[in-house]
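Please go over the structures that come below.
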Structure 1
Amino acid sequence: MKRVSIDIKKNQNVDIYKILAAAITPRPIAFVSTKNKMGISNLSPYSFFNAFSVDPPIVVFSPTGKPKGKDQKDTLSNIIETKECVIGIVNTKIVQQISLTSCEYPSGINEFEKAGLTEVKSDLINASLIGESNINMECRLVKVIPLGKKSSSGNLVVCEVLKFHVNEKIMNHNFEIDPKKLDAVSRHGGNFYGKTTEDSIFEIPKPKAKIGMGFDKLPEKIRTSSVLSGNELAILASYEDIPKKDPDFVCNLTSLQTHEEAKKLINMSQVDLAWQYLIHD
């Protein structure tokens, strides 16, 4: 692999934001609802966003950059003033509306109205829930951590989730969220977005044992296979030990055919049977 190396301090002409935004993807989007002290709502999306703790439940987003003529974005000003916000999760049905809210409207303009979205009264705080979001989180500000004094410097807005509001249609009886029904939208670099579809998500079973044996414990003939990929070898290496040979199993294939059959079986989630082919090779 031929690489291009970029030294941050030496390459002053490189747009670091574009590299970060294009490289760290897909990013979830925090659709942040706040109010100023006069009660006027503000709504804006932030894709520098994630969860960082369960107990207490902590989420963090980062407003980056300064709008023209302002010291900071309205979202940041409001949350510093009121110490609260609502964070909604974006879905495909409102993705064009969230893009509209990213326009630099003057302070005091209600983006709910500009984007045709519905304000819903929260239970614990003053900031409004987003009626069209499948998930809303009522949050209390823990702290704001400035990351620099430049116009491109971020501000980590650390929030504790006080209450979740989840569309019951996307949950099962165990309070588990179905990612296909969540229909979440993610952010990529440039003008690109991503969407969660049945074809774009997949499950990876957890290692079959408490501790997988690892690549180094795989038999050399398997580990150096010219047929099996790194992903397929990792599935085999997730077993605690090499399975025992089934005395009734018969394999009359060549070594190459055996590995090809094992590869097919692994990708059909029939890993135990794939192992039998491989250890009888």
Structure 2
Amino acid sequence: MLNIDLHCHSNISDGLLTPTHLVERALLRGVETLALTDHDDTAGLSEAQKAADSNRIKFINGVEISVSWRGRTLHILGLAIDPKYTPLIEGLTTLRVGRLSRAERIAAELEKIGIHDSLEGAYAYVGNQGIIGRTHFARFLVEQGHAKNIKSVFKKYLVKGKPGYTPHQWAELSDAINWIRGSGGQAVIAHPGRYGLGKNVTQDLLDEFCRLGGSALEVISPSHTPEQVKFYAQHAQDMNLSVSCGSDFHGPNESYYDLGQLPHIPPGCTPIWHDWQNNS
């Protein structure tokens, strides 16, 4: 079975490793095909491609696009994209600008509960000044003793109904899918089990996703229980969608799955890489 990981992050967004070190870690863990999917940015793809070529890993250009849908934030992966596609470049640029203003609002919310200097503290963890996210604030909160680890931060802070949360308007689902498809890529709903959608709303999302030209569901994810893996695998089959798998790796000791540790996709599912050339 192909050892493949189609969802991970470098320090271009909120990962800890450079694109080169990420690829080298993937090689050490037996990964044969890797996609780098930084949040709203493709700046690390060229470096990762060079490292993959040097290490004989098949590399897939990717991105994880932030989307607003019915008042919720969703993440849509673009796989096998062309990072030079102008509408994609322009759309991602707009999202990155929005991240800056959101970070200022997050810091203001944390200030209200007595957590000071969080914007500066979060930026200390940012490898690329244009890409700041909640994970950078989470690392600061752990450093300051407000939580014991990243996972516990997101139970106490930065999520809806908790201190540090601020709403934000991201890309429209239709725009994200159009950018991905226009660049020659395939759109994937990342970790669908993370969003807390009920059965009917899940079906609404999948119906709209399919209508807009979406390609796949990320079924294998550290966000999913075994029951959710089965649930989304069945939905993928019912909706004639492919399935994808990804560790959502951000760095050592921060991720449930390390690179190269993913379980197999469920039987009966069509992997998104089925039609990719030279994947065997």
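The numbers here are math on the coordinates, done by the rules we state, and not lab data. The shown structure was predicted, so the numbers you read here are calculated from the model rather than taken from an experiment. Cβ atoms are built from the backbone, for glycine too; each structure is taken alone.
The table below gives the values:
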read-out: Top of 1, 2 by mean count of other Cβ atoms within 10 Å over residues 2-9, largest first; value: 2
read-out: Of the structures 1, 2, the one that 97 was derived from, the read-out being volume of the Cα convex hull per residue in Å³, for residues 82-121 alone; value: 1
read-out: Origin of the derived value 4.2 (mean projected area of the Cα convex hull in nm², for residues 170-225 alone; candidates 1, 2); value: 2
read-out: Structure (1, 2) behind the derived value 1.00 of FRET efficiency 1/(1 + (r/R0)^6) of positions 194 and 250 (r between Cβ atoms, R0 = 35 Å, to 0.05); value: 2
read-out: Test item: distance in nm of label points 7 Å out along Cα→Cβ at positions 74 and 266 calculated as 1.9, pick one of 1, 2; value: 2
read-out: When distance in nm of label points 7 Å out along Cα→Cβ at positions 186 and 258 is computed for each of 1, 2, the largest belongs to; value: 1
read-out: Structure from which 16 was derived, relative contact order in percent (Cα under 8 Å, 6 or more apart), options 1, 2; value: 1
read-out: With mean projected area of the Cα convex hull in nm² derived as 13.5, matching label from 1, 2; value: 2
read-out: Structures 1, 2, by distance in nm of label points 7 Å out along Cα→Cβ at positions 114 and 146: label with the highest value; value: 1
read-out: If helix-only ellipticity at 222 nm (-39500 (n - 2.57) for each DSSP H run of 4 or more, over all residues; to 500) is computed and equals -6000, the structure in 1, 2; value: 1
